[in-house]
Every structure is written in C-alpha cells, then in structure tokens.
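Readers should treat all values here as calculations from the given coordinates under stated rules, not as data from a laboratory. Only a predicted model underlies this, so the values are computations on that prediction, with no experimental measurement involved. Cβ atoms are built from the backbone, for glycine too; each structure is taken alone.
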Structure P
Amino acid sequence: MNLPPYPVFPVLASATVRLRQVVPADSSSLLEISFYNARPAQNAPEAAEMQEKINADYRNGSSIHWAIVSVATNEVVGTLGFYRGFADGTGELGCVLKPAFRGRGLMAEAMRLAIEFGRRDMQLARITTITTRPNGPAIRLLERLGFRKSADLPDDELCYRLQPQH
C-alpha cells in the first residue's frame, strides 16, 4: 500500500473539479462545512483547530483531505478525503459540499477521482463511507457510484461499501 503522507501532496483533476490540499487562505470559505469526527465547527477558531487536526492526521499517515475546487469558478465548493486510518487496506471516504453547489455533479466527479486514487495509488482493497438514513441524495449518489449498504449503525447512520471492480 502507498499511504500518506506523500513527498508531494497529490492534486487530482477532471474537466469540472480539481482536488488539492486545503491551504490557510481557504479557511473562510470552508467555515460552513468544517467538520471533524462528524462534528461541525461552531466558529472560525474551532474550524481552524479542526483543520490542524486534519493536517496532523495526514502527517501521521491516517488520512488525506482535499479541497474540492470548481474548475469553472476556481471556488472551493467542498472537501473530501479518506479518514480514520487504513486498517486492513480499508479507506473510509467522507465528503461535504456547500449547499449552494449541490445537484451539479461536482461531488460525483470529486468522489470518482478520490476512488480512482484510492484504488490505483493507495492500493486500497476496500472503500467504505457512512451517511445518515435521511440523506437521500447522498445515498442515491453512493449507489450510482457502485456503493452498496453494508451495515445499519447507531444514530440512524448507514455504512456503505464500494463494490469491487471486475
């Protein structure tokens, strides 16, 4: 397996999105979607503290976190990455998109890039993700990308696993 941290932070791109490292200048645009361990930031200092924890997780090899940038506008529209370590070759993919950008296909494209990177470059054997039962749009996106429900979790959460490629 080829896991973080990398000598050069990987930048992934398609015609519609670019995934790049989160930089300090992104902090104000990410405040509304700053999370750590599924808990949202309540203010700018807390969001900065969360980002430092995410950066530390990357440095210790247990995550990789990208800013999702719209190619059309060069605006940061969300974040995604693999979190919580890579035990047994498994990567847990998490993501969040600013509400104003939902329904445009940006997250689907960002997830495709991350999944491809996870399989090809990180050599992950399994990719999982967790969402809440009421999040119908996320569930439909996961299913379109080949994820299938693998477990019901506490607190109305669902675990999905990406089906292996054939």
Structure Q
Amino acid sequence: MTMDPNGPLGDIPVVATAIPPNFLKDRVKYDYALIKFEFNDPNGGDATLQDYTGALGWRFDIGTGEPTSVYGYPSFSNFKDCPNDNKHLCKWQGITEKFGNYFYVIKNMIAGRGASGGPLISQYDTETNLGYVYALVRGYFDSCNVTIGSNWDEFIFSNLLLNLTTV
C-alpha cells in the first residue's frame, strides 16, 4: 500500500499497519487503525513526514466542554462553508460534551457521510497542523440532533502503537 505517487511528496510506502483485534466483532466501535510509513525526505535532508504534513498526537484524558475541531469530506453536513460534495475537506469547530466513559456528544452538528470516522481534535493549530485526537465521529442521531464521537479503548490503542514501534 502506498500513497499517490503524483502527490507533492511522491510515493510513500506503508511498512506496517495495526488494526484493533475487535474490529471484526464491532466495526463501528473499533473503526480505526494506525499506519507506519517509510518516509525519505525528497529534498535529501533529514526532515520527517511530520515536518511536511503536521501530525496528530492522542489523548485519553479529555473531559466535557472541550473546544474541538472536526474534519471530513461530507456529502451532507452543517459544517460552515462546506460544499458537501465528498471531495472537499470541511471543518467544524465547537464544544463537545463527554457522556460516560465511551462517547462524546456534539449538539447541533450534522457530520454527514464522509465525515464519519473523522477525528475529534483538541488544541488544533492550523499553522503547524498539530493537535491531539481524542475520539472519532461515529454517527448522527437526528432524533436528538447530536453527533456522537466514540473514544478509543486506551489499552487496545496502546497495544497497536506498541506493535508499530517494534516493526
């Protein structure tokens, strides 16, 4: 598996992937994966892929009332200034509320198809493209007018990360 060789950074090989073992049992709750790339600086220097693209860290300690950014390619959403064509990246910003230990609720946000699985990002800096992912968009419940974000299982996520770092 590789990225588009015609992109600005050329072909970037994927050397390892890690998928939660529970994905086949619950494809909604465990719908995430980690990927390790083999990146060589196209300018011959020692820059990392993160230096070119930015990166998202992860956190498991986000509470309620968190200022959040969500990105996706929706076909139907209420993201501001979004063409809703599944082709253009759109952004939503607002506050999330934690609901128990497993979900975040975003009131009055319609994520729409194409934004499902998009990251809920805390402390996102548009200048550096850095921030912290703490959950993923899971779906929209029109009866309550809320989008739900499901957070990762910290133990499973840590094991996935460990598997990638030993490859």
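Here are the numbers:
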| quantity | calculated |
| --- | --- |
| Among P, Q, structure where P(r) over Cα pairs in 5 Å bins from 0, in percent, for residues 18-97 alone as derived comes to 3, 11, 12, 13, 19, 22, 13, 6, 2, 0 | Q |
| Highest-scoring label, criterion being FRET efficiency 1/(1 + (r/R0)^6) of positions 82 and 154 (r between Cβ atoms, R0 = 35 Å, to 0.05), among P, Q | P |
| For -3000 (helix-only ellipticity at 222 nm (-39500 (n - 2.57) for each DSSP H run of 4 or more, over all residues; to 500), calculated) the corresponding structure among P, Q | Q |
| Top of P, Q by Cα Rg over 2.2 N^0.38 Å, for residues 90-137 alone, largest first | P |
| Label whose coordinates, when distance in nm of label points 7 Å out along Cα→Cβ at positions 10 and 26 is calculated, return 1.5 (choices P, Q) | P |
| Which entry (P, Q) yields the derived value 10, 33, 38, 17, 2, 0 for P(r) over Cα pairs in 10 Å bins from 0, in percent | Q |
| For 3.5 (mean projected area of the Cα convex hull in nm², for residues 66-113 alone, calculated) the corresponding structure among P, Q | P |
| Entry that produces 19.6 once mean count of other Cβ atoms within 10 Å over residues 74-81 is calculated, selected from P, Q | P |
